[in-house]
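In the part that follows, the structures are each spelled out as structure tokens.
FYI, it's all coordinate maths here, none of it is from the lab. A quick note: this is a predicted structure, and the numbers were derived from the prediction, not measured. Cβ atoms are built from the backbone, for glycine too; each structure is taken alone.
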Structure I
Amino acid sequence: MTSPLKQPARPNAALLTRIIPELYLESTAMHVIRVQQLDNLFSYRERWEELADGCVFRSWTWLSTWWKHYQSLRPAQSLNVLLVFDREHGKPQPKHLLAILPCYLNTSLTRGKVLRLLGDGEVCSNHLSLLVKPDNASRVSEALADYLVHQWEEWDLIDLSTIDDQDVAIGLLGSALQSQGCHTSRQAGPNSWSVTLPDHWEEFLALQSKSHRKQLRRLEKRILDTGQGVWHLAQTQQDFDIAWTILVDLHQRRRISLGEPGCFASQRWADFHRDVAGQLLQSGQLRLSWLELGGQPAAAEYHLAGSQATFAYQGGIDPDRLEEEPGRLSTIRTIQHAIGEGHLEFDLLRGDEPYKAHWRATPRPTNNIQIVPPRNSARWRYQAWNCLREARQLTRKFANS
């Protein structure tokens, strides 16, 4: 059993500021505001998109739509988005917004008040993070840590899931919170996989194994180049309606054939994605496509487009036509389209499915991070919850053996 976490001595911020003013120079230069109503964030949406830096999962569209659909999932959920402004410019204005920590607070009897990132849970948003430009990340992290520890104490745990291992902003925030006396725990999460895209399709083929390269060229020549396989990209609302129906049908049929319920079995998940995909179509960030073989839909892809990457989010294939390789044919066309758009990455997202390495994708580690504030009540609650979890794991282990 892990020993109880010790409570560190907490400095008196006001006293330290009087004695050694430069210790809090960076924190006092920042102004942190906590926003609890989505409507109050609307004026910051353009700046939010700038700070999202081309990642759809961090965008205002994705995260605000997620909150609209998932805020009522549990009764004890409340929006708590932290905005960091440069205090030197006086009254906070959108153009002076330096960073956004897009969070919500979930309250439970066992874990207390847990701060999580918007977009987590069953939607499996990837690459969630603190939204900040690299040159501001250090001072913003210190300001947020100071605010979270000394000014807003209504949280017992920060729980961050599948954070990219190389995420500098989250790393700096974690270090700043540790320096304020917080306890940090980090466990390995699933890998995220990404294919680096060259400038041309032939260069991409050269990166594949000899056998895979042969298969791709054969399929392209025999099926795609002859018109037996026709790829469609949804560009209008009419296209969208057709493609979405095909996607849902093929995805569900394939997952059910594998003995799984399929993602669209969750009505909330399905409603969220129909909503956000429609918005992304209007902004030019949706890559929804389907492949026809012999005039009938055989594969569909639901991808998202960032500034430098295509994110391969979800898809479906006809379980009755697997021998025709509709999934591989569809992937050929979607990668070719991404290369044509000048994207640098074809991001296959989290999960260690074997096909990802087959396409020469590179694994990138993720971490699950938990941060406990330097308060006795929060630390004892965290310790008790961990002990309970370990006991349950041991019980299951003995039951299975």
Structure II
Amino acid sequence: MEPTASPTSDDQTASRTLTFPAFRVRNFRVFVAGQSISLIGSWTETVAQGLLILQLTNSGVVLGLATAARYLPVLLLTPYAGLIVDRHDKRKILMLTAIGLASLSSIACFLIATHLMTVWMVFVMAIGFGCLTALDNPARQAFIPEMVDRELVRNAVTLNSTFVNVGRAVGPVVAGVVVASLGIAWCFAINAASFAAVIVALALIRVSALHPAAAVARAKGQLVEGFRYAFSRREIFVPLIMMALIGTFTYEFEVSLPLFAEGPLHAGAVGYSWLIASFGTGSVLGGIYCLKRPATGIARLIRAASLYAVAMAATGFAPTVYVAAPLLVVVGMASLTFITTGNSTIQLAASPQMRGRVTALWSTAFVGSTPIGAAIIGAVGAASPQWAVWLGAASCAAAAITALALRGKKPAPITAI
């Protein structure tokens, strides 16, 4: 048979670059590789922390409060952290946060392994994690557009979100196996070690190939300026409001799913890990959909939030893990589509000098809302895990309805925080 490598290779290359053009950029490939390894470790630890709290207290309320403590600094500090990101080198910030997060995981591993860990220590570690996350999240999101050309930003954001959720799919499975065979402490050890991949990737990035935004000089009123800028642009403020609703009450899976698994599903740690893995698998499928059919804008956000609401409501009625798992695949698809579309929409709408502050507001709405939502979902879930899930469904519906009402209105000016 005569070789046909040349045309076939060209066709395959064209197909790959059509879907993954951002991967042509070496710096972006290196960055995503390091982040992907680290995120598997992070989700391994996230599952382990929920199980640790339940092991120490057997209390849904304490689980909710511990999760709230982990993200309270994100709520309080992220808006100002976004300004720090606009003022400084994002790659160096990410180096520092990776080292700090690795150190916290190492300390937690030691305390658990030596049976010294107590509930108050978990809360202290959670607050430390939150302080570093408040800086890490906006820096990581704002760094992506600096690695690729503007026309590749949407593809790069989608690819990064997809690989984030590969970690969400793989990490819980790793956690389930590790907890069952080696113990909870090893999950924290795995996460600590995984940050080495981030540090190495950041060190390998070619600084000369970056497209850094000009550093913002210090001046009065810059924090208020960021709020005013975001809420004067419909393509930014509507996604932010939607994300605040969904982030507060729907995206509290670290609280709602352990309670749902332990309660009506009677599934235990292994069942919980499979629920999280199903959600992550759906997120990966949602990422593939977003890559194949890239789009931004409020209309797509409304469709994603509506599907999210229906899938969450159905999950609350699931009688077993075998029914809940495929429903959570749909939940994951809707979730990833919503998050990726919203993130891409605000990134493309924001000017480079405002990107740190705008992505910080997105992180505040997404992750910073957790202290409020986790405590509420923990309290509701302690009484009825199903109602905790249904509250998340109602919030998705409320986000879609709110966006329909706001998308044609001009935002009011902001004069103060």
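Looking at structures I, II, which one was log10 I(q)/I(0) by the Debye sum over Cα atoms at q = 0.06, 0.08, 0.13 Å⁻¹ calculated from, given that it came out as -0.23, -0.41, -1.12?
Values: I: -0.29, -0.51, -1.16; II: -0.23, -0.41, -1.12.
The structure behind it is II.
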Name the one structure among I, II that distance in nm of label points 7 Å out along Cα→Cβ at positions 292 and 308 of 3.8 was derived from. I
Comparison of I, II by mean count of other Cβ atoms within 10 Å over residues 76-83 - largest value held by: II
State the single structure among I, II that was used to calculate Kirkwood radius over Cα pairs in Å, for residues 180-275 alone, giving 18.1. I
Could you figure out which one of I, II the value 29 for relative contact order in percent (Cα under 8 Å, 6 or more apart) was computed from? II
Test item: helix-only ellipticity at 222 nm (-39500 (n - 2.57) for each DSSP H run of 4 or more, over all residues; to 500) calculated as -11500, pick one of I, II: I
If distance in nm of label points 7 Å out along Cα→Cβ at positions 148 and 244 is computed and equals 3.6, the structure in I, II: I
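If you work out FRET efficiency 1/(1 + (r/R0)^6) of positions 68 and 380 (r between Cβ atoms, R0 = 25 Å, to 0.05) for I, II, which one comes out largest?
Numbers: I: 0.10; II: 1.00.
Once FRET efficiency 1/(1 + (r/R0)^6) of positions 68 and 380 (r between Cβ atoms, R0 = 25 Å, to 0.05) is tallied for I, II, the winner is II.
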Quick check: 2.5 is what I get for distance in nm of label points 7 Å out along Cα→Cβ at positions 332 and 356, calculated from one of I, II. Which structure matches? I
